[in-house]
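Have a look at these structures, which come just after this line.
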Structure I
Amino acid sequence: MIGRQTVWGSIVEAKANIAIGFAINYFANLLILPLFGFDSLTPGKNFIIGLLYTVISLVRQFVIRRWFNGRTWGHK
């Protein structure tokens with residue numbers, strides 16, 4: 001079937017996407033959050049916050065990807 005992705009392919013893609021997003025958001029949080037009053041944000045706290053959101057995002061992206069791959073979207 002054209003356009004189908006294996007489960008393993010979905011996992012690899014999701015991990016790459018999450019890793020890149022984590023890096024961008026980690027540094028953005030260190031710069032932006034103190035501007036909004038988060039003065040006690042340390043690199044360690046920022047990492048833990050990012051890690052929690054990363055797990056949530058990884059599960060979300062994987063579920064959505066598998067759901068979309070299960071749809072026919074006009075393909076027969």
Structure II
Amino acid sequence: MGYFPNGTSGRAYQERYCENCVHDVNQDCAVWLAHIVTKYCDKNGETSEAGKVLDMLIPETDDGIGLKQCKMFIRL
């Protein structure tokens with residue numbers, strides 16, 4: 001899933017990918033914005049429809065511990 005469990009995890013991801021991507025030159029990446037403003041779970045605790053989209057954009061690693069590279073990532 002494209003969910004960051006805490007601010008440190010999100011910031012580390014930004015440093016690794018976002019700051020090196022053509023889509024975030026002015027810190028205006030739509031994928032990152034979606035992660036900030038989108039509620040990942042619905043009121044029942046289930047993955048929301050928006051959360052499913054986040055899953056597609058930034059999928060989990062195969063072991064389920066981390067997050068893979070964003071599907072929109074294009075190195076500067």
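Some points to look at:
- Among I, II, structure where helix-only ellipticity at 222 nm (-39500 (n - 2.57) for each DSSP H run of 4 or more, over all residues; to 500) as derived comes to -10000: II
- When percent of Cα pairs over 13 Å apart is calculated for each of the structures I, II, the largest result comes from I.
- Looking at FRET efficiency 1/(1 + (r/R0)^6) of positions 8 and 24 (r between Cβ atoms, R0 = 30 Å, to 0.05) over structures I, II, structure II comes out largest.
Just so you know, all these numbers are worked out from the coordinates, no wet-lab data involved. As the structure is a prediction and not an experimental result, all values here were calculated from the model. Cβ atoms are built from the backbone, for glycine too; each structure is taken alone.
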